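Each structure below appears as structure tokens.
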Structure P
Amino acid sequence: MLYLETPPRLIETRVFSAMPQHFRRKEATEWADANRPGLGTDCFIEGPSFDAAGNLYIVDIPFGRIFKISPAGEWSLVVEYDGWPNGLKIDAGGRIFVADYRHGLMQLDAKAGSMLPLLRSRNSESFRGCNDLHIASNGDIYFTDQGQTGLHDPSGRVYRLAASGRLDCLLHTGISPNGLVLDPAEKVLFVAMTRDNAVWRLPFMRDGSVSKVGRFCSLFGTSGPDGMTMDKAGRLFVAHASLGHVFVFAPNGEMIARIKSCAGHSCTNLAIGGPNRDRLYITESATGTVLVADLNELN
């Protein structure tokens, strides 16, 4: 058992914006039948990422939709298509990339309201179900291929798509690989392994491969860690999909704070934003709500 000299700080959240009723759908979907059996699912939001103007883009997995939320909290539909968008990231140039469970990696043309395929397979083999992605400063895209893997089938994969087009499989023994993020120096990749209820640490070797992969932290609950982000100080923010919290870890792995949902218990992903990048925005997927917390409370 881990004993901490100082208990983790508790930070409260508030509602930033919730999906308007006219966008919610009361109909069965194949995705919900497999991933939320027996539960009413009128939306399931994920993948928050900010553009340069401060608009927040999010996905709605079961209905193949991507929304834009203005700084004032107003929702608009960007695109609806035949897919299951799961993760979304916007790079420094404003390009919007999507990890789609059905179609692999895609790119969103927000002006045209269309989705463009980027990478559908590896060596003619389809992906099992892409989940999330992270974009390095050099343009490399790291993404997870989760599918339905878990402790019963530890074969989830983590990939790196280089800006040159080269695709490397960094890990093929993942236990439900989900959210992922690089450390500030981009020498270590952190991957949330949802069904292992842990975050794995993947250090890079000189040739770009990974070795000595280990568990950075372990959690608990009926689900596990989902989306993640990291600030410039190297603090890791981990959204937990069943405990209704975001857990904050110091670079050495010590839990230093927990951020509590004021809505439901399914905190799935998060992004740092605000004019001074001092606010944490969290998708609470079960209620279709975006929460916000003040990061100044960590200082």
Structure Q
Amino acid sequence: MGRGIAVAFAYAGHAVTMIDVKPRTAEQFDKLRAEAHDEVRKTLASLTRFGLLNNSEAETVAAHVTIVPSGASATALAGAGLVFEGVPEVVELKREVLTTASRRVKPDVIIASTTSTILVDDLSGAIAHPERFLNVHWLNPAYLIPLVEISPGAKTDPTVVDRVKALLEGIGKVPVVCAATPGFIVPRIQALAMNEAARMVEEGVASAEEIDKAIRYGFGFRYAVLGLLEFIDWGGGDILFYASRYLEGALHSDRYRAPDVISNNMRDGRIGMRTGSGFLDYTGLDIDGYREQRLAAMVDMLRHFGLARPPVV
């Protein structure tokens, strides 16, 4: 993940220093540095083949990335403008690395963990000046996936969140802010979806190939255009309520039970677009124009998949 983040920032013109926090012999570090540089160059070579940059630009981007041993960390951190921690998901190890980093950077330098599992406030106690600390969760591959989830802690200064959002937007990312909660947004949703897909294979509902085809051309197709909550509003929260109730009974599992917010929205008349509000507010919106825009985006998706065909006349 650290190497992917390095490529994302280097691609946007930033100088990046990757610090090896594990003490190694000179020979061991030289091997690690060569491996890391090779991975960065291979990534950039792929982006070149995909037409995102040319060979000369790839060399320039690669030159933005420096890799230093643990013995040089004090010097590297002293000049850092922002620090991302990306060591393995072990609380004690992260706290140790974060403590050291927070002592070596300037007091106003933002420090971010990239943990995918640990709550930010389980780490913030290790930070000198915890108001400048938060979690910034990237999705693999970090250099391609636009979304980055920002999770502030109880002591995080709101201006720090704003600064990180602006920085990420400046390198072409799409940041979202979420509470410090297990799984953040995407991992929490995808864990349910992935487990359900695996369960359907286990139950013999369909083959893995057929399920994945359904996800690519149905589930993923729609949600590349519409957000999940937007789609609830699109069809109506009442549809989800009744569908959930049926599935809960038919499959004998409360994992399909609709949360209270769905029935509360129905009670309060917030069904979705047809009532002017649901999870989102559609007051004053040209609904027909909005639908047209979303449908046009789906047509673009059809073209992307090579499925847009002329009529047979």
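Descriptive notes on the structure:
- For the set P, Q, ranking by relative contact order in percent (Cα under 8 Å, 6 or more apart) places P highest.
- Looking across P, Q, the calculation of mean count of other Cβ atoms within 10 Å over residues 58-65 that yields 23.9 traces back to P.
- Source structure of the calculated read-out (mean count of other Cβ atoms within 10 Å over residues 106-113, 14.8) within P, Q: P.
- Highest-scoring label, criterion being distance in nm of label points 7 Å out along Cα→Cβ at positions 162 and 194, among P, Q: Q
- When P(r) over Cα pairs in 20 Å bins from 0, in percent is computed for each of P, Q, the one that comes out at 24, 51, 24, 1 is Q.
- Of the structures P, Q, the one that 31 was derived from, the read-out being percent of Cα pairs over 19 Å apart, for residues 186-257 alone: P
- If mean count of other Cβ atoms within 10 Å over residues 98-105 is computed and equals 18.6, the structure in P, Q: Q
- Identity of the structure behind -500 (criterion: helix-only ellipticity at 222 nm (-39500 (n - 2.57) for each DSSP H run of 4 or more, over all residues; to 500), calculated), options P, Q: P
Taken together, the values in this text are just the output of simple stated rules run on the coordinates, not laboratory data. Remember, it's a predicted structure, so these values are computed and weren't measured experimentally. Cβ atoms are built from the backbone, for glycine too; each structure is taken alone.
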